[in-house]
Structure 1
Amino acid sequence: MKISFVTTNKGKFAEIGEMMRSRGHEPVHLPIAYPEMQADSLEMVVIQGMEWLRKRYTTSILVDDSGLFIDALKGFPGVYSAHAYKTLRCDGILRLMKGIEDRSARFECVLGFEEPGGDLHIFKGVSKGIISESEQGAKGFGFDPIFIPEGYTQTFAELDMAVKNRISHRGRAFQKFFEFMEERSKG
């Protein structure tokens, strides 16, 4: 099935494209910048984005919004992760975390999927871990070089993409999406 994935982030599309192709779907990159309303939750950002997109496109559309939530920073950057990355980058977050012992954090991903004339379906994935002491690794994108997932000693940016896709917040949200698509195709 052809599914248009809306993102201007090439790294995110590469990750998602690999996951979708491995499940028999044909990802189509729709590199448009839709308005991402600032909201209190990733779910609201996705819902508002899909409302804007459905008025302009008549294809099956998939969007994602993700965020890094750091416990010691009261969930910052959270829903503001994209902006925080553009302005602070990884080294800015590490400076904010200097001297802080509690380095627990989580990545969250919310996917929105809608077919023309269909209902909006939401899928959420979470990956818990810690913020590293320094940037490590050159793979991935965004805050990947400073996030060490639970049960691992390497950051997302050091892990092979297949491993990251299996354990990441995005991978977990996509697993729920794929299960939904498989169930739907059976009935």
Structure 2
Amino acid sequence: MTKATVKTATKAKKPVAKTITVNVITGADKIGAMITSITKRGKSMDKDIHTVAVSTLIHADKHGDITLANKLIAAMPKTARTNALKDWFITFGKFTYDEKNKALAYNGKATTQTVKATNTPFWEFKPEAKYVPFDATTFLQQAIKRVEKAMNDGEKVPTALLTGLQAINTQLTTPDALAA
């Protein structure tokens, strides 16, 4: 008789919330000094990133090696706008985006535009989108327009959905007569 060993899968542990420790700074002067420090370090970091990005662009052009660009993107701080950097590489160098691997890939048919790349840091090439606070009424009105368009295009959308959205919109946008 042969004994078989069976391994059972262990249940995955629930993710534990990561605790972040912050040393709170008190006093406007100390906070202001830290803001000044962040400004200086940020400008220095921007310059370093741009220098490395241009150097990486030229390296990829000469050697067909895109690994440094992907390393730079991976090394970016969590607060950095990496999508703008990816677009910058694709626009000015021999890069494309490999959706399957979620990384930059080599595009030998592209042309490296060193001068334009040097004169256009990625954060200026693709500025951050304007901040727009959430507006529930605008969101609802956009949803109504999309539902109406879908219906006009022949999509199967329950009429009650459109009627309900319109009723909610009327309630939100009609001034309350009793409040006047």
Structure 3
Amino acid sequence: MEIQNTPLEDCVIVMPRVFKDARGIFFETFNEKAFQQATGITIPFIQDNQSCSTRGVLRGLHFQTGAMAQAKLVRAAKGQVLDVVVDLRKDSESFGKSFSVVLDDENHWQLFVPRGFAHGFITLSETSIFCYKCDNFYDKESEAGIIYNDATLSIDWHLSEEEFIVSEKDLELPTYEEAIR
């Protein structure tokens, strides 16, 4: 496994070692020992989630607050997504900054999203299967978010807004400034 730092403090891209031959490919999606050795991070993942989406489905920007905050290791098992994170940790050097990376079933990259980050993605391919490993259980009372088109963040989602498919719930999320108060 190779680790690539991002411009956001503690947020890293995980590039697994992929074995290819005439039969196809094989790679470890997670190895706790290797992850800890490569990143210095010890993290007990306790919940796995998966979503299936069509082109233009935009999910986010989501996060959980307080004791129920979640760190995540995310990847696209099928298709291609633009994955976006925003550092909401007020004591971080990268507070308020965003980062995006294309994750797909060709590069097999994963993104480690620390606690205190907002997270979202949009499906760029016809369909996607997106997988999350989380270090804390989902708690409805702790869920929060930021509207995807917040002017302060100016996120380039790589598709035209006419192509976006956004849930009613996500359309009602607050702005960045409202969310960090």
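Rule-based calculations on the coordinates, nothing more; no lab input. Note that this is a predicted model, so its numbers are computed, not measured. Cβ atoms are built from the backbone, for glycine too; each structure is taken alone.
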Inset, instruction - Compare distance in nm of label points 7 Å out along Cα→Cβ at positions 81 and 137 across structures 1, 2, 3 and report the one with the greatest value. - result: 2
Legend entry - Entry that produces -11500 once helix-only ellipticity at 222 nm (-39500 (n - 2.57) for each DSSP H run of 4 or more, over all residues; to 500) is calculated, selected from 1, 2, 3: 1
Legend entry - Top of 1, 2, 3 by relative contact order in percent (Cα under 8 Å, 6 or more apart), largest first: 3
